[in-house]
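Taken together, the values in this text are just the output of simple stated rules run on the coordinates, not laboratory data. Just so it is clear, the model here is predicted, and its values are computed rather than measured. Cβ atoms are built from the backbone, for glycine too; each structure is taken alone.
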Structure I
Amino acid sequence: MIIVARLENSSFTVSEEKSFKRIIETPLSSRVIRPKFGSLLHELIDKNMDDEFRMLLSSYLLDCFYDENHKAWDERLKPNSVELISLDSTNGFVGVRINFENDEVELNLGGF
C-alpha cells in the first residue's frame, strides 16, 4: 500500500501523483515495450529489514525514475535523495521521504 502525502497537479495529461505511483508500483521488466520502466521494490518483499535492505530500498527508489541512459521517465520527477523515516519490521512497513528538485514526497510502503 502506498500513501502519497503531497504532489502538486499540473497541466500534464497524467498527474504527477499518478505518474509517481505508476513508476514505483510497476515491476521492472514487466512491460514489453519499455522493459527498463519500473522498480525493483517487489524484490524486497520478505527480505530481512537490515542495512542491506535499507541500502537497496534507497537505491531502487532513486533508480526507478530514470531509464538506462539516466534520462527521467517523467521530467517532473527527478529525485535527489531518499531518506528512511521509519522502519517497522514486525508489520513490514517503511516510511520514506523522497526529495525531488522542487518538491518532496513522504510515503508509507507496506507489504515487506
Structure II
Amino acid sequence: MIQEENFHQMLRDIIPQIQEARINVLKAEANLKKVFWIQLCTAKDDGERSYNAQKSKAEASEDYYTASMNVATAKASLDALQTEKSAIDMQFEEWRTKMANLRMERSRYGA
C-alpha cells in the first residue's frame, strides 16, 4: 500500500507541472502569432506588396525566430513532463502486475 501511495504522490506532484507547461505552450504560441502579425504589418509598411513577400519577411525576422524557439522550448518541456508521467504510469502498472501475481501465487500455494 505504501508503494502504491508513492506512485499516486508522484502523479500528484507532476500534474501541476504539466498544467504549467501546457499554459506556457499556449502562451508561446499566442506570442508567436502576435509577433508574426506585427512583423507582417511592418513588412507591409516597408513596401512589400504581396502577402507572400510580407510573410517571407515576417518569418525571416529575428523576433519571429526568437518566438519560434520559445514555442519549441515550451513544447519540449511539456513533452518531457508527459514522458515522465508515462514512466510513472508504467512503473505503477508493473507494480500492480507484480502484486497480482504475488496474490495468485499465495492463493495457489496456500501461503
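Distance in nm of label points 7 Å out along Cα→Cβ at positions 28 and 44 was computed and gave 2.9; which structure, I, II, did it come from?
II
Supply the structure label, taken from I, II, corresponding to helix-only ellipticity at 222 nm (-39500 (n - 2.57) for each DSSP H run of 4 or more, over all residues; to 500) with the calculated value -33000.
Label of the source structure: II.
Looking just at distance in nm of label points 7 Å out along Cα→Cβ at positions 60 and 92, which of the labels I, II belongs to the structure with the highest value?
If we compare distance in nm of label points 7 Å out along Cα→Cβ at positions 60 and 92 over I, II, the biggest value is for II.
Where does the value 27 come from, among I, II, when relative contact order in percent (Cα under 8 Å, 6 or more apart) is the thing being computed?
Traced to structure I.
For the read-out Rg/Rh (Cα atoms, Kirkwood Rh), a value of 0.95 was computed from one structure; give its label from I, II.
Considering all the candidates, the number was obtained from I.
Given 1.00 as the derived value for FRET efficiency 1/(1 + (r/R0)^6) of positions 20 and 100 (r between Cβ atoms, R0 = 25 Å, to 0.05), which of the supplied structures I, II does it correspond to?
Computing FRET efficiency 1/(1 + (r/R0)^6) of positions 20 and 100 (r between Cβ atoms, R0 = 25 Å, to 0.05) on every structure in I, II gives 1.00 only for I.
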